Structure I
Amino acid sequence: MTEDRAPAISADGLRFAYALPRGDTVLALDGVSFSITAGEHVALLGPNGSGKSTLFRVLCGLLAPAAGSVSLLGMAPVRARHALGVVFQQPALDPHLTIRENLGLEAGLHGLRGARAAAAIDGRLGALGLREIAGRRTRGLSGGQQRRADLARALLHDPRVLLLDEATVGLDPAARTGFLDALETERRRRDVTILSATHLVDEADRADRVLLMDTGRIVCDGAPAALRAGLGARRVVVPDTGFVPPAHETPSWCRVGGGWTRSFDPADQDTVLRLLLERGAPFSVAPPTLADVFMARTGRALDGEPTA
């Protein structure tokens, strides 16, 4: 993506708090700022409760921030809805209607009528491999079929910006891969800007950039490969078997789930692995992942409790 292209999505200092009983509040967004260039695919990676869904509701115009500003294609979210497609955590389909009937309803909402609507529906059914099952009620579809139908709904009016909030939850690996491949095909075909919220590192790895989010803040922003490279060439994990690193090396190790982990570069490999072999400790070695980056930046696991 070129540096001089105008931002398709821009957020500056967003804050939002939910009201709780007895007058208490919980802060869901705490000064969130970022900018996404037109045509980029950016993944928002963070654990449940990190603020991803709240951020998406603000971007869609469903929630008004308590502070800060947001724009889509240079407009307020409510004025940019004609150019926005959204895939929510649960499919936004009427289970009693067929796929084609659902798309017909969506076409009407966007002002598509007659031959224009029919052409748009047929095009999306074909592009997403749904033409053969277009007459089936959506309540009888598999998870993967429902997700592709929901993507067809979101793309029916050729949006310039697409927001996906945990859109692959519940899909098996094959269905998830098919959904993500269809998404990437659409992006290449029309240069669509995509912001996808996920807690799965392999999905985030497919994006141009990753925003790591935790407790309502963006804690890291960069290309997946660059973020991983910042941790070193390799990551070693030692399970909870009584191993304790030497005192002089303790700052290099991180306690995780009862075990230990640390990153190292090729120059340190012999020292690190010799220590483990001498101690007789079981271990595994692999390149660092985005989950390791999240751990290093926050002290928290993507799918667990805070760690020391």
Structure II
Amino acid sequence: MRIVSLFSGAGGLDLGLIQAGHNVIWANDIFIDAAATYRLNIGDHIDTRSICDIKSEEIPDCDVVVGGFPCQGYSVANSGRSATDPRNQLYKELVRVVMAKKPLYFVAENVKGLASLGKGAILQAIISEFKDCGYRVKHEVVNAADYGVPQSRKRIIITGIRNDLPEISLHPVSTHADPAIAPQFGLEPWHTVGEALAHFPEPEDGKHIYNHECSKYKLRFNGHMGHRYIDPYRPAPTVTARGDERGGVVVLHHPNNNRRMTARELAAVQSFPDDFKFIGTKTSAYRQIANAVPVALGRAIGIMLRDVAEILDQSQKMNVA
């Protein structure tokens, strides 16, 4: 299907959708380094103007609109989070585009903390606005580890089907599970962070590998974000972009617990391919990676949309017959 992608960042979601067979025809993000990364690895169809300044008629018609709208105002990692944070209003741009383009489906992604902000009132308000656009809307919390991502990363997925379409369930089908229960459901065990990074040499021996520079930060172990012991036999904790454009970022410890991960390794934890190159400084690369939707989760969403499109196509054929 033809897909329009808002708040695309470096393109984790979009790459996953493309891997599932879809065509991302237009994308948008104002982070210049992320857009440069997107162009290098995915395509030149990304617009770097603020979405607030782009008229709806400038955006191409499409079958699906997707968007991981900015999450900093919702995240529990933000100690000062507030329902009045101006970043929380950017979802309205996604609503505007859905209203204008009337795609068959839309998919919005955000942090789990959105569900608890304002005691759930913010999420319900967002869902209500999408419903007013003419869609049947549902939401669920998914864990990226259940889709082959070597990371425990819980996110809210909001999906919408246009009201004139048949009743179809929009749900990305899990492929992995906790090793304790995976066999009984016929699923693969979670992909561990140790497995994901085992093929990378140490940075001093891998200087030929792009984005594989090591931070000199001295490790601390106090249980707080960015200072946790990493179990190599489990999925990594959530990769986070805590910090802003003027400061540093939080970077996970390597599972050897002797140093921080390189950007290349952190990208693997987000299930980016090893040949996906990030443009900009090391800090910029870390932030692009942490802000991304994991590629494998994006692929699962793409497969979900592909399966739904096939069901819709069969339904239409039966109606014609």
Structure III
Amino acid sequence: MSRTALITGISGQDGSYLTELLHEKGYRVHGTVACKAPGIGETPPHLHYCDLGDGGNLDTILDEVQPDEVYNLAAQSHVRLSFDLPVYTADVTGVGTLRVLEAIRKHQRRHNRNVRFYQAASSEMFGEVSESPQRETTPFHPRSPYSCAKVFAFWQTVNYRESYDMFATNGILFNHESPRRGEAFVTRKITIAAARIKLGLQKSLKLGNLEARRDWGFAGDYVEAMWLMLQHDEPLDLVIGTGETHSVREFLEEVFAYHDLDYHDFVEFDAALQRPAEVSLLCADASKAHKVLGWEPKVSFTQLAHMMAEADLEAQQVHGG
């Protein structure tokens, strides 16, 4: 019998890759999309309008879909924007997770069935790190409204697991990118601008902190880790990352060099793009995930940068101007 999954935030980068993976494995996949999306009333059968800032129809969705697994990917996930929208971010990203957990708890009680829950936690929770690399036991020190909201969601997931014997897991995913990454995120800002500069459609690119170092991987690899976590015998909180760090400057170099360009000729510093509180270094120790899940990243940093650079060049050749 095929299994059924419900993915909140299915229209985002991770949701799209996870949907493809689950379809390959024979799942029936349903997802939620934000109420602000166009075409209200014309939603395909497998999509459901739901705003985690309200969550009023989560009970109805769960009863209709009857999922075996729920992947909570919906969030206001832009860190810099969270400083401008702190209350909204806390409500959707933090309390929104609690709304999903509570809806699942009530659904399980009504139908006497078990649902496995995955929460998209974030490396940003480590913030001002006390040790490097970061592992499951590293203390959290969040440095943004977004990461504070993610810490709240993390501990609510743990609380529901321990209080109600729910299969509830946290995947502490480090930065993961792809050609499907939102255009407001720094990696896509870089790959789009580099492509447009190469084609003569743009002359410069403004960026903030170029020295911030992140553990960057490929989103397509990371959704496999999400799925593996829900197939494990017991619910675990696991760090997922590559174990390598690279600066924003290094990503710039890789992308612009792919186009035979020198980024120094085009990139301008803009202090307004810096965060009020910066996170300087994030690096994953994913040894536990390697051991218990057998998960390993497949795409290297250089391959990722070139993949994104090529995809945006092709896209700008077709749609640029």
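The numbers here are math on the coordinates, done by the rules we state, and not lab data. Being a predicted model, the structure only gives us computed values, none of them experimental. Cβ atoms are built from the backbone, for glycine too; each structure is taken alone.
Work out which structure the value 19.9 belongs to, where mean projected area of the Cα convex hull in nm² was derived from one of I, II, III. Source structure: I.
Looking at FRET efficiency 1/(1 + (r/R0)^6) of positions 12 and 148 (r between Cβ atoms, R0 = 25 Å, to 0.05) over structures I, II, III, structure II comes out largest.
From I, II, III, which structure was distance in nm of label points 7 Å out along Cα→Cβ at positions 140 and 212 = 1.9 calculated on? Answer for the origin of the read-out: III.
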